[in-house]
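Structures for review follow.
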Structure 1
Amino acid sequence: MSAALVSLDAVSKRFALRLSLGDRIAARLGAGVENRAVRAVEAVSLEIARGETLGLVGESGCGKSTLGRIAVGILAPDAGEALIDGQRVMEGGPRPVKRTTRIQTVFQDPFASLDPRMKIGDIVAEGPIAHGFVTPAAAPAYVAEWLARVGLEPDHAARYPHQFSGGQRQRVAIARALAMRPDVLVCDEPVASLDVSIQAQIVNLFLDLKRELGLTMLFISHDLGVVRHLSERIAIMYLGRVVELGSTAEVLARPHHPYTKALLDSVPKLVRAGSGRAAFKPIAGEIPSPLDPPAGCHFHPRCPHAFARCRAERPNLAIIGAGRHSACLREEHAT
């Protein structure tokens, strides 16, 4: 693997919740009511090599989208740094701002991320014109080139987002991101809102674009099948922390962390050819609130292997083999 192009160095992010009117009154009366915060991401470190696709997987609410927004420079971390080629993605200060166009995002819902009042051509051209990649006069040809790259026709530039299907809108969103000539693409659940048949088309489009353009990608998804198809490595995230990391083939074939195994067991599987029945084992319990996560290992309330130390000590993401990392205390306990 080549040197890391993207580095997330111990990044953390919390979101403060506003007190309700009743709580503010209670606080003024000395009731001890305090502001609370959602612990979205806790000291996560990841690296992505040039040309690599890293899949980021976890249940809804685990913090993976927040981590993606930190990587691309939409959100500033409360602690740690997001780097591209060793340079900070965001410039610090009272109001941090994104300082690079080298990393771009494709969001989950293309209808929400595309301005309904703008024509497709203007949507794709807006960023490149603003950053001087292309002149307004040359923009139509530039837009047509990128629309063709994602499987759309040049005359689509004159239409509005509502005139397209969901899959076509997502192709527009991909063209908009690629028109900025990024080195890195952060894809945040880009096929989750699409029909299964359209999902396959968009996944194949990502594979083609990665091969043609040499893209580096962070692919965020809850769909293990999609991630298996797209990524060389996979990071499993639970309640703000990465709990397992390694090559996609090895992690999915031989999961180490109990949460990874539970996640794989929860995927429905057909049993007995012709029976039409599916077998799956849902993960026990409910995901704890990020407002008040459990002490020690966050997964211990749902883990069948938990013991006393798991409830008190936070496990580190430790090396368990060549290119494999896991945040679990059970092997150490067994020895």
Structure 2
Amino acid sequence: MPKVAPIDQRKADHIKINLEQDVRSALTTGLENYHFTHEALPELDLNRIDTTLNLFGKELAAPILISSMTGGTAEAESINLRLAEAAQECGIVMGVGSQRAAIEHPEQAKTFQVRRVAPDILLFANLGAVQLNYGYGIDQCRKAVDMIEADALILHLNPLQEAVQDAGDVNFAGLAKKIEEVCKQIEVPVIAKEVGWGISEKTAKLLADCGASAIDVAGAGGTSWSQVEMHRAPDEFTRQLAATFVGWGIPTSDSILNVKKVIPEMTVFASGGIKDGLDITKCIALGATLGGMAGQFLKAAAVSTEKAVEMMKLTKKQIEVTMFNVGAGELASLKVGKLVRQ
């Protein structure tokens, strides 16, 4: 049996592969099929466009989420701290990568602990939901939240990644009941998150029934974690298995609509192939509350905090300019017939 890479090595591999390889899905987000109606006379002052919102009791400057990426290595600590500093300066939300490494190796907790540079941000802890079938329970979930003083807990769902990973955790049987128990017992909101293959109507309904406070659809069209695992594969068999699924998943735009169709009141976060503020604004018009990006922020933070701040400010400005040109003075106005499918 091939030796399984320890978690910290796997996390280091993930950062390196995401920075150096083409790991995009063969699918698109579907957002390219939607276009805003341009208003030549918007009757607005660009300088007074309001992108603020309140989420889980905190005021945000813009509907931008730094999607969960990393932790568990020295390089990841540096990246997380830069991302958090930038999030603090820009008033946006941040999710950390899976904290399983730090639950099992407490000395790694500091790679996720960003409150020291970001005391005010809305911050999401993160664990793989499947770990609830491998000995994890409410104690580990609370530990993840307490470790980083998080405002909410992401439970991520990644069945395809686990299925094509060498010795992945593939027992997803009976998981909904365990997610429901966590939602009932934990003191913070629970966010159910895919990692890049989207959410169906059936899954959206199941997660709502479990008590999830929000769903991050993480649709197809951006990073494909099966492609990431392909680059990590220890042998040709595993490599070919992972490569098979480059075109798998539900596009991001369809995933948002799936959730809003069956659970209109559900809070939706849109991620998966979001490239810029225009894409985020489209997602909000489709029903999302936040738009999440990972790769762009990762690349910027790998350079410096200043680069990350620059990227976040550009993204916010792109949202403002989009809203200005469709005549939407605040985020709620985007929901009213501004978007056309072509």
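When helix-only ellipticity at 222 nm (-39500 (n - 2.57) for each DSSP H run of 4 or more, over all residues; to 500) is computed across structures 1, 2, the figure -8500 traces back to 1.
Suppose FRET efficiency 1/(1 + (r/R0)^6) of positions 44 and 188 (r between Cβ atoms, R0 = 35 Å, to 0.05) works out to 0.45; of 1, 2, which structure was it derived from? Derived from 2, not from the others.
Kindly point out which one of 1, 2 the value 18.2 was derived from, the read-out being mean count of other Cβ atoms within 10 Å over residues 76-83.
Details: 1: 18.2; 2: 22.2.
Going label by label, the one that fits is 1.
Each of 1, 2 could give relative contact order in percent (Cα under 8 Å, 6 or more apart), but the derived value 18 comes from 1.
For structures 1, 2, which has the highest computed value of distance in nm of label points 7 Å out along Cα→Cβ at positions 60 and 300? Please report the intermediate quantities before stating the final value.
Numbers: 1: 2.9; 2: 1.5.
Largest one: structure 1.
So log10 I(q)/I(0) by the Debye sum over Cα atoms at q = 0.13, 0.15 Å⁻¹, computed for just one structure, reads -0.96, -1.31; which one of 1, 2 is that? The read-out was computed on structure 2.
Readers should treat all values here as calculations from the given coordinates under stated rules, not as data from a laboratory. Small disclaimer: the values here were computed from a predicted structure and weren't measured. Cβ atoms are built from the backbone, for glycine too; each structure is taken alone.
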